[in-house]
Structure 1
């Protein structure tokens, strides 16, 4: 229950190839990009990744780090389909389990509750069952005898999420309009690592925002990383919006060129490279 602060590099040092890794956020919104970039600078790969995907998936797929992806979508929001992910799929670069958003939510809930599965109506009557033949159904033991999908738990070895503020104990606060599934990612994982815009005293978490904003409980958090602009180029409302111009440039740039320019030695090098790019664009 003591001080859980660490660096992004220390987080990555606790990860390993072959893990099942959950990544929070939603599309191109509040993704833990500083942690993803640190992961990309390591040699870790052969990952099973569980994510409502955005550029986290595009980058990891382009770098060949994903063996299997479990997702409901992979989007940049203002760009409908993440192009680097699409390229990886077209070249058969990863195995895909694509499920309905309701099934995704139930899978995380089952894992958070340490249940083997949860029954869910989502997926019934759709092609989800056809493209995922390993999924099973169950029959209600009650008078209705309804057939439901038995959504298996999405158990995670580790989770990475990003929030607006956190304290040193691991309590995390979001100040934007949506918690996404970040709390469930942490609860579904054996170890959860949280990056935040700012580390504050615990008392500060109860000021200027309601108790609804206290999303992450310290009991479910292993480590905390202070990472200003740590979601860039995705949004982290109300701190900043999505960097649309940079995102368009990322989407149109071959991955080796983007990685060579922006995946430097550390996060400071990334920020410097982005600053130089902005100057070149006249921003």
Structure 2
């Protein structure tokens, strides 16, 4: 005799043997769909794969030769370039986001609405539209007239202001009680002290969110390094993967090994900031 229970969404869940088997099959298909490519990447990185049609999720051997060849191809140098860009780029991005968020959330100034709309507009424009103007600006930086093409600094400066991070910090800072700020001003605290000791500590969940999203966004950048880099010495790892993929002398296993090295930092950062990330998303959902 079949049994059924009602789920939280009001749907009927069958508890019969057939229903359980069907649910297990669906779960297995979903797991294969999402975990299959990652498992194939892992197996390919440590396997002796010469033909891309031989990719499989079943290990057939173990070797570190793919990583040795990848390092001989300069992957370690590209990896260090990526860490340099993401380190300074994320530091600059978080600094700009918290300062801009504080100004938009806690201050009133002429043109504030226009500035907010301009920030929103940057999120609606695809990177391809900005490619030519960005390359022109980087070739002759306004006011200082520096040429950043061919330098790692040219990949860092455009990452300083990201509309998503600014909007996240703005919304979190808006929800900080103004009574705390007023009490601090009565005690003689200035803007910088209020910002550093009251506003910013209460926005730690938001810092986790923009940290994880910012790291992933910068680490996966492809178009910006493509515009800036003039030779392989300034390649980042995502850009170098294209060079490895089209090199006929490089086997698919080497490309898989380099891809695994490109994937690991994002996974490690997410696991490290997982608590702050989830807390930030939960706080945003509750406030919304």
Structure 3
């Protein structure tokens, strides 16, 4: 008996229909246009307050409060001249720079090795407990902190500002760095241990250089927090150690607000953070990207 052969036997299925090149190009063009338009609108929304602040810094108080005065006006440097001559803003910027740099360096010195230990030895319960310090509202600690620091005679000093900022910076840096160290191949450190290095030696020579982008990212975020912190400086600082957020607050009074001076001071204190972000952009992008991968 001969087998019945299907007329379609041995034939391959036709490939799926693909849109013509012209349609694919139009879709790609529409997608690029829509993506670019969306990014432009979002960027403009976030940039408008910064543009308004920068423009108001070169206006008089009358022009700032006049809604008919837009971006076309005769600029003046009187606001910058007055706040620089007063001297308080420059001293406050120096205080903020000192407190921010020292607290960030000390926090990274403590948090980075701790994050390596938690990430490498899978002590995630310990990491969760450390995160609690980041979640607890700092305002709940101001009263006991003030009492303890007052008893120690530290209120009004740089030491109390640095310690209070480290309370937030250490958990922040540690929690960011845990994912970086947990994602590094453990075989690299095991090979270093085989060559005679200790566990800390493997961390210092192998893990720490590989996690440099993450360390730069976490440190930059900690510095920005310290630079912008208002509550700690308001409670613990005095006239000689107050930082820039408190100085900005002094431009606001019960009777009136010096909008021109306030915007000029805000523009000045924004410059260091922007410069830090621009100079560290390469490390910031690399750190955020490597933190999203494993192995």
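If semi-axes √(5λ) of the Cα gyration tensor in Å computes to 40, 33, 16, which of 1, 2, 3 did it come from? It would help to have the intermediate numbers written out before the result.
Values: 1: 30, 24, 17; 2: 40, 33, 16; 3: 49, 36, 16.
Comparing all candidates, it corresponds to 2.
Work out the source of 0.40 here, i.e. which of 1, 2, 3 gives that when FRET efficiency 1/(1 + (r/R0)^6) of positions 87 and 199 (r between Cβ atoms, R0 = 35 Å, to 0.05) is computed. Show your work: numbers first, answer last.
On the way: 1: 0.40; 2: 0.90; 3: 0.10.
Corresponding structure: 1.
Since every read-out is calculated from the coordinates, none of them should be taken as a lab result. Worth saying up front: this structure is predicted, and the values here are computed from it rather than measured. Cβ atoms are built from the backbone, for glycine too; each structure is taken alone.
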